[in-house]
Structure 1
Amino acid sequence: MLFIMGPRQVGKTTTCRDVCSESGNNRYFNWDNQNDRQLILRGPEHIAAAMGLDRQLEENPIAVFDELRKYGRWKGFLKGWFDTYEAEVRTLVTGSARLDVYKAGGDSLMGRYFSYRMHPLSIAELLDPTAAPASLYRRPKKIDDDLFDSLFRYGGFPEPLIRQEMSFHRRWQKLRSQQLLREDLRDLTRIQELGQVEVLARLIQQRCGQLTSYSSLASQLNASVNSVKRWLDTLQSLYYCFAIRPWFKNVTRSLRKEPIYFLWDWSELSDQGARAENFIASALLKAVHYWTDAGLGEFDLHFLRDKQKHEVDFLVSRDGNPWFLVEAKYSGKAKLSDNLSYFQQQLKVRHAFQAAIDLPWVEQDCFELQRPKIVSARTLLSQLV
């Protein structure tokens, strides 16, 4: 089976429907549809009958189950479905929450699926939406300035990016926030303090890119530290925010605990500097997720900070080793950070970039650079995923 996970409104359902439209034997089942829900509740054999698996077909059809994680016994259903019909059907499961939200109960699906994480649109995907990179990174390709500005301003979710209307964008953001922070929290978790979690989401938005103080958040929310940590885990499960943790191996007097949080929708941030950092963080996270999910290695995203206050925004690791550094800036006029050289020498990192949002595209392969250098974010990010 293939699990596709990602935030609300990122395009999962549209993608699944496109897959189903390729053949008349494919079927799309949505838990939110009453008729489909009745079929699912009746068991795998009724789904098989609806798909015609009792007759000989030219090729195995695709069964798509959307929003299935709202069914409390979804793991048991999928295990029974897969074990019975594995040879006769291909299965695609999607949802706007991580498909491990229900950690208690249900049978293990270990060894029965591959998972992929679907992200908002990126520079590289807008430039070439069909081709996966032949290697870890592509040759640089120029993006239209207006398209880049729209991506930075409206975010990478398809609807507001296509419409490019600020009034629609505001309404869309408000509706998505209400669905995520109210409906999804209510439907998928047992959290009762919905108001406090909503305030927590706003605090994370205000503190994007800053070290997290759980005790400070707990004080502001009049809650325990353990509750705050649990709520933050839930907000990550629902793809509202993501955490980046410090890299501490081989870093003298490094910080080891507090993560930094960013939003999946960088357009929620009004400050240009904070948005620039979140924009670049999102592009890097998309790349490390794709490289890992595609089986190209184990990749991860970290930040660097030590007790002497040396810091670099991002470090991308490859198979447990530092690969390249990125310092995020909005302006290309900012001085090249001395911390890039400091950490490059200490960690023996191959590449070190200071990526600026406002610099024009340059026809240069950033990954040919060995020494720290200010580069155009348009160029660097066009080489990723």
Structure 2
Amino acid sequence: MSETIDNKKKVYFVTGGGTGGHIYPAVAVGNALQKEPDTEKVFYVGNPDNLEKKIADEKVFDFLPVSITGMPRTISLDFVKWAIKLVLSTAKSVYYIFKYSPSLIFGTGGYVSAPMLFAGILTRTPVVIHECDAIPGKVTKLIAPYASSVSVAFESAKENIKSDKIYYNGNPVREEFSTVDRFKARQKWNLKDKLTIMVMGGSQGAKKINTVLINSIKNLFKKYDIQIIHQTGLKNYDETIKELKKIYPEYTENSQYVIRPYFKKMYLPMIASDIAVSRAGSLSISEICVSGLASILIPYPYAAADHQRKNAREMEELGASLYLDDSECTVESFTEKLEELINNTQKMIELQNNAKALVKTNATKNIIEQIKAVLANT
């Protein structure tokens, strides 16, 4: 343990990655831990080839790489290779633990967090995990019985987790969402103060949503006095632009249509909007709620354990969103759902208010308190 730092100060490992839904809650908690007076250092553990590396660098976390990918769904040679990679990544994580002696490991689930969380259990290092979705993932289910404490974003997730130390906190949301109002956010994009729709597919983008929007957009602008902010996803941007040029070549002249592959400061376009059309990842839902948006959720049909459908249905049942199944997402159904809100201001406001009511404003603070309680009893 040659590099162990001042014993009076605490070192933390934060882990989670692959998608924004796992990364940003981990970043929010990591940032909060950095501000604690007794914190010496916070390390971010993740896959160097994923989005978490870029975000961790931007947030000034020291990054510890583990090379792990998602588990193959069938027993095959690829599964054997993956299992070997998991063992090696777990061994590397154990090495990191002995090298830096973390006081506690915080993980947000998903395959990226698995090696470090397994290493934490093996070395008897305190582990606190946060489950972002309504249906817990495999890593959460495996780790929860051995974790010192478990946090959940959806209360319904408790039913599928084996632990007697579960706390319902909601999802930690980036603090930037509280730094600007709707009017100022619109000014940032030179948008007018009128009905604004954000269309997005999560951090990865959604080809289906992009396709339906670009086939609807010309008619929407012709029929309604609206603004549209469109995040295509990095890998879908060029193809979307190519299709736009065929269907709606005038889009470049429309100052009320903002299209980007990805928004680094995602809080600005979201706060600038009134309505969101989105996949149903937990992070997207949390940011929709904290931004006070009415939403149309189109869950990704191939999400693990179909958790996005569960997330979206729960939002619909709570009166905070409209639901549109991916298999039924056509130009006609997409337009119909949008018109349900564009033409009914009362309905839109009702969804916005119900979304705001779901916000757990102290999620990050409560998780930090949960972590501190674990350390006090260690």
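Any read-out appearing in this document is the output of simple, stated calculations on the displayed coordinates, not a laboratory observation. Fair warning: this is a prediction, and the values are worked out from it, not measured in the lab. Cβ atoms are built from the backbone, for glycine too; each structure is taken alone.
Say we calculate mean count of other Cβ atoms within 10 Å over residues 228-235 for every structure; which of 1, 2 gives the highest result? All intermediate terms of the calculation are to be shown ahead of the outcome.
Working: 1: 19.0; 2: 21.6.
Answer by largest value of mean count of other Cβ atoms within 10 Å over residues 228-235: 2.
Out of 1, 2, which one gives 38, 21, 20 for semi-axes √(5λ) of the Cα gyration tensor in Å as computed from the coordinates? Intermediate results must be reported in sequence, preceding the final value.
Numbers: 1: 37, 25, 20; 2: 38, 21, 20.
Going label by label, the one that fits is 2.
Among the shown structures 1, 2, from which was the value 48, 46, 31 of Cα extents along the principal axes in Å, for residues 116-275 alone calculated?
On the way: 1: 48, 46, 31; 2: 60, 32, 26.
The structure behind it is 1.
Suppose helix-only ellipticity at 222 nm (-39500 (n - 2.57) for each DSSP H run of 4 or more, over all residues; to 500) works out to -13000; of 1, 2, which structure was it derived from? Can you show the working numbers first?
Working: 1: -11000; 2: -13000.
The correct label is 2.
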